[in-house]
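Each reported figure results from applying straightforward, stated rules to the coordinates on display, with no laboratory input. The structure displayed is predicted, hence computed values, not measured ones. Cβ atoms are built from the backbone, for glycine too; each structure is taken alone.
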Structure P
């Protein structure tokens, strides 16, 4: 069995904890380490403590502790930490799956620059459902006449810091390119504990077409990121997306 050695950045986050749990159960993965922010009290403690379980022999570290054995870094942290991770990944020639959101346009340009020297899969949403939605949107240009208006509605839990969501921005950019439509309005809502809901609405003269994706839990993001880590391991340098996985 071919194994993939991974390092989880942002292991104390909502998706990071699920990634950690799934990495224990996936025999094709080898967990080489995991990091949290340098100010987090869990730094230096065994990863087993995140689940109130017995020690597993791997301590939570900072991002500086990525070992030479790592094949892929999976990052679900914050933009500032992600850029540090990217710099280290470039230095050590390690592939990366970047699931962090909230990047500025300047930071996105930096991400693209890093992809010139390492394999980099950037996905504001790592679920298979959003990858399918983006594939449908790719084909909709040839099927639908030019709509009068395109709207995106997105809803997330009230703790989510970035608004609009990275997924909504990604969808808007795709729609602008496909339909040559500059006025794609995003409406954001933050309440409850919703992992994520996105609706794309095409408005025509006498009808509307809605495409919707709703995440029931965050497991889908972890599962998608793990699939991406196995896929990108042997890929050449470049910028990739979740769509590349399902179209290859």
Structure Q
């Protein structure tokens, strides 16, 4: 059973979410908060699988909340405002429920989270069975292509597969970005965006929200990943 919290300041919306959570059966509601700052303190000591998060909240907004939390819980946004949808996905949210939403739409969003969690557990198991190596093998048709890990510049997520970019080549992999995040050395490979993992040894310079690589390619830095990324590359 997935443990979840609700961050919502409107009592009617709280009641709807509580009923839906109770009706779905696979979720356990651990706490409800009327403001995001209280939830920040709660998450410092409690491990939660899923957050139902409103955007317009007192004290700090839902998007500001996503900037300050230290781990990456699954987040489903629940809001009456559609204009934040594109911006929200920069924080890696799983789904965006536009109020008022039906129970059927709610179930679809929760099922999406459950599929992601199931895939991630399988990927972690596979990665843990394969200790860190200097090479990886990517299946291409009936062949397996050998790639030196040190040659990887970055990995980009593209729908149902990932692209592994070296200096001169691009290879497609059926593994997900979360798999590579677990498999590769976290001291050398950093998640910088919901769609990118970067080999930090390939960095030429860092701008406000971009990384310029030694081969002059430019990659975006997602706001939800920037703090941890900067801690890794700028060690005092």
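Given a value of 4.1 for distance in nm of label points 7 Å out along Cα→Cβ at positions 30 and 190, point me to the structure among P, Q it was derived from.
For distance in nm of label points 7 Å out along Cα→Cβ at positions 30 and 190, the value 4.1 is produced by structure P.
Tell me which of P, Q gives -0.70, -0.89, -0.98 when you compute log10 I(q)/I(0) by the Debye sum over Cα atoms at q = 0.15, 0.17, 0.18 Å⁻¹, for residues 102-197 alone.
P
Can you rank P, Q by distance in nm of label points 7 Å out along Cα→Cβ at positions 150 and 166 and just name the one with the largest value?
The maximum falls on structure P.
Consider the structures P, Q: one of them gives 55, 40, 32 for Cα extents along the principal axes in Å as calculated from the coordinates. Say which.
It traces back to Q.
One of P, Q was used to compute relative contact order in percent (Cα under 8 Å, 6 or more apart), and the result was 20. Which label is that?
Matching structure: P.
If Rg and Dmax of the Cα atoms in Å, for residues 78-133 alone is calculated from each of P, Q, which structure is the one that comes out at 15.7, 49?
Structure Q accounts for this read-out.
Where does the value 0.70 come from, among P, Q, when FRET efficiency 1/(1 + (r/R0)^6) of positions 46 and 214 (r between Cβ atoms, R0 = 41 Å, to 0.05) is the thing being computed?
This value belongs to structure P.
For which of P, Q does mean count of other Cβ atoms within 10 Å over residues 54-61, calculated from the coordinates, equal 17.5?
Q
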